[in-house]
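Multiple structures follow.
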Structure P
Amino acid sequence: MAPYRYRLQPLLDQKLERREELERALVEQQRELAAEKDALVELERAQEEMKSRFAEALRARLSEGSQAQGYTLGLHTQYLRGLTADVENGKDAVAAQRTRVGEFQDRVAEARRQLAQASREVEVLNKHRERLQKAFFRAADRKEALEQDEMGNIIFNRRREHESSQ
């Protein structure tokens, strides 16, 4: 009996390779998302630190015991304005990073969708191959059974002829 050969094997191999490629891409996308989330956490921590420095400087300025005058008061006011600008810039940076994290989450979701689609395509081809393989072996078994039946009939007829001729 000839071995079974799936005629769509090159296509199946191509689909398997594509699925593996998408799996690697998904892992890379997840790594990048994790890095972006880490960056967001770091920016949020820096933002909170900046807010606490601003609050502390403001408290120091407004405390009853502070006797700042003239030039010192102007410097402290400039320092507070700088801290306010830093807090605002930090808010903008955090918002931009959140947007970036959202984009990376979308990329990961798309990579997952593509991987699921590729997996379904591979599964469909594998089921198709299994069905054809079972049909091939059933046909081979039927052919072998017919050959065996034919050989049995030939042997039976020869015996009968041999017994009739005696």
Structure Q
Amino acid sequence: MLHRLRDQRGQALVEFAIILPIVLLILLGVVDFGLAFNTQNDQSNLANQAVRLADVNLCTQCQASDGNSRIVRYVAEQADTKQLSNNGLTICFFNPADPMGAPGPLHRGDPIKVRLSSNFEWFHYTGLDFGTTPIVAEVTGRLEQDYKNDATDSYALNVKYNSATGTTSNDPGCK
């Protein structure tokens, strides 16, 4: 009986079974962190595209029938990651010099800011709810064309657009 207790056959299998969940958790955490980082990079790139299109107040690649939401619809369609495409991206243009969010006209040289926000779902591929983390990208630019606050503009100030629902809502200062 004593000889049987000292037998080490199967010990490696037991150790492997104990260590495997820990190694898998670390591996999935690294993969998920990479996905979150990729989502942040994609969102920053989209914010840069949006502010550049707003700077010149022209979006030749956008569909003309979208009115004042031409740029936001185009930017939302350019999202590369599934997290941004499926869960929704909130896009809002505002004047950082006006904290009250007055939608008056802006002139060449005035600052304009775009804020893109989304929620990153951790371990979404498991089907379990591990919570979300907000990811926000803000970029400031200077207008090269006047913003007239009418239908000729390619975007609307202080209007939040949600790409998941396709809805817009007034949001002074885009808070």
Structure R
Amino acid sequence: MSPASGKRPPRTRPSESARSVNRTPAADAFTDLVFEIFRLNGRILAAGEVLTDEFALTTARWQVLGSVGFAGPQTVAQIARNMGLQRQSVQRTVDLLTEEGCLALTDNPNHARAKLVVLTKMGEAKLAKITQRQHIWANRIVKGLPDRPIAHAVSTLREIRQRLENDEA
């Protein structure tokens, strides 16, 4: 509805070129996959909030801690790129985790201004506890599912992600 008139704007029809494009069966399956990922992402974020709540963390903070914990020292830009996040949001999260004592910034031998983000002892301890909880949760979620299809799904999603990184939609 238009706030000024209270009436709905007229519906527009898809352009002729948009209506004439036929999707392949693979494109239909990909579209279904995208919508399932949207739904799954919401569930995973909600589960992450439950897993991290006891440690006074959010899912976003857990993502950054995990990135540094599992990949080693990185710059904020590297964390953002690896996680598919905005650099500015990662910078805010790093700043908060640094203030809380979970992360520290150290000199980067490869760059004068871009500091390396590293875990502190407190950050290592929190990440270890959350990782333990995540393992219990993951075991519960996949109980009874064969591992081969899950590994295949990871491989397929990785391939799609890499294609999207190289696509200029």
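When relative contact order in percent (Cα under 8 Å, 6 or more apart) is calculated for each of P, Q, R, the greatest value falls to P.
Where does the value -12000 come from, among P, Q, R, when helix-only ellipticity at 222 nm (-39500 (n - 2.57) for each DSSP H run of 4 or more, over all residues; to 500) is the thing being computed? Present the calculation step by step, with values, prior to reporting the outcome.
Details: P: -34500; Q: -12000; R: -21500.
Derived from the structure labelled Q.
Each of P, Q, R could give mean count of other Cβ atoms within 10 Å over residues 113-120, but the derived value 14.4 comes from P. Once volume of the Cα convex hull per residue in Å³ is evaluated on every structure in P, Q, R, the highest one turns out to be R. Here distance in nm of label points 7 Å out along Cα→Cβ at positions 33 and 81 is compared for structures P, Q, R. The highest value is that of P.
Bear in mind these aren't lab numbers, they're just calculated from the coordinates by the rules spelled out. On a predicted model such as this, the values are computed, not experimentally measured, just so you know. Cβ atoms are built from the backbone, for glycine too; each structure is taken alone.
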